[in-house]
Each structure stands twice: as structure tokens, then as C-alpha cells.
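I've put the structures underneath this note.
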Structure I
């Protein structure tokens, strides 16, 4: 991972913050992770990593390529959305 991963996670963080979502890059320089939180539903949160030019959920599921930042952001927001009872 490393610097490229941090660069891409920072780009994703900026996109999420621009949409009023909470996101923080954590971890180490060698293994950065982006913690994402739905601001309207505190229980809806997860972590994202960047590996081999793709964003993945920390548990391994593919979100999308780093070249498709808008769709990746949309997918994260959809998965972590509020669900009405």
C-alpha cells in the first residue's frame, strides 16, 4: 500500500467531506485506512482501504477503481445509508 494508497484515500475523503459525510484517514503510512461515517446515523460506519488501484471495504469486498471516485463515493454512501424502520 503506502503513499499511493494514502493519496487515493485522501481524494476519497475529500469527496465524502464535500458531501457532508465524516471521513478520516487513519492507520500507518504503510497501511492507511479511511474510516467513513454516515453523519445522520452514527451506527452506519465502515473502513475503506486502497489496494492495487482499487478501493475495498476493509473486510475485502471491492467498492470500485480509484479512477472512478464519484461512483465509489456513491456506493459507499448507498451502503452506509439510513434505513427507515
Structure II
């Protein structure tokens, strides 16, 4: 049995997609804030950058959990059909 490649983005839930986009955006903003903090020697931007990167990581972990839940649901459906 040959299946076509599985695309998690196309089959992912809107919550999964939102979590990934939010995680990438927060991580990017955090990196930019840290670069600016290094150049300007700003404690405020250093703190903001670290917090944004932390939020980005948490958002990605949330997305992984959402995707795992959806995958388990799909596996259960396949077992009950076959």
C-alpha cells in the first residue's frame, strides 16, 4: 500500500496553525529584540527578547500537543474503520 506524503500543515487544525504562526512570530520578534539589545546595550529589550523567545517556545510546544492529539484521533478512527 503506497500512500501519498502526509502534509501536517494542510491537515492541521486552525488551532495548530495559529500556535505555530504565533510561535514563529514571537521567536522572530524575540531574536530581533535581543539583537537590538546587544547593539544598544538595553536591559529592557534584553528582557523583552528573552520573554518573547520563551513565549515562542511555549507556543511551539502547545502546537506539538495539539498535533499529537489530532494524530491520535486519526489513528483511532482508522483502527475502528479497518
Structure III
């Protein structure tokens, strides 16, 4: 799995997390057995992951180090590990 980004979640990440890799406008993230949909938009020269589900995840996990990985060909989701 190719790593898209790694960061320590802080309260400001609830508004969005900026990564360099283009992502679909709406995509599914898997955290263990939990899956949720998030949004992505171009933001300056980067791509911002955001949305209600994203905000809830961040607010529940402030201080966690997270890594987002690109989806595999046989998967319909991106993996998020912390």
C-alpha cells in the first residue's frame, strides 16, 4: 500500500487534512472494521480531506498519529491506520 500521508491529529484537522495526493471527490476510508465516507477538494496546491464523518473521527482521536494509504486494486476503500 502506498502511503498518502501521515500526521498527528490536532483539533484543527477537524476542518480538514491537507495531503499532496489527488483523491476522489468522495471516497470511503476504512479504520479497522469501520468504514466511513469523506470528501476531498483541491485546496491551494494540495488536496483537503473533510466532511462530517472526518470531523467526528478527528474529534474522537485528537493526538493519534494516523497514516492514510492508497486503496488496493481489489478494494473499494482507502486504509487509515492509527
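Here, each number is a calculation from the coordinates, and none is a lab measurement. Bear in mind that the values here come from a model prediction, so they are computed numbers and not experimental data.
Largest in relative contact order in percent (Cα under 8 Å, 6 or more apart) among the labelled structures I, II, III is structure III. If helix-only ellipticity at 222 nm (-39500 (n - 2.57) for each DSSP H run of 4 or more, over all residues; to 500) comes out at -30000 when worked out from the coordinates, which of I, II, III was used? Derived from II, not from the others.
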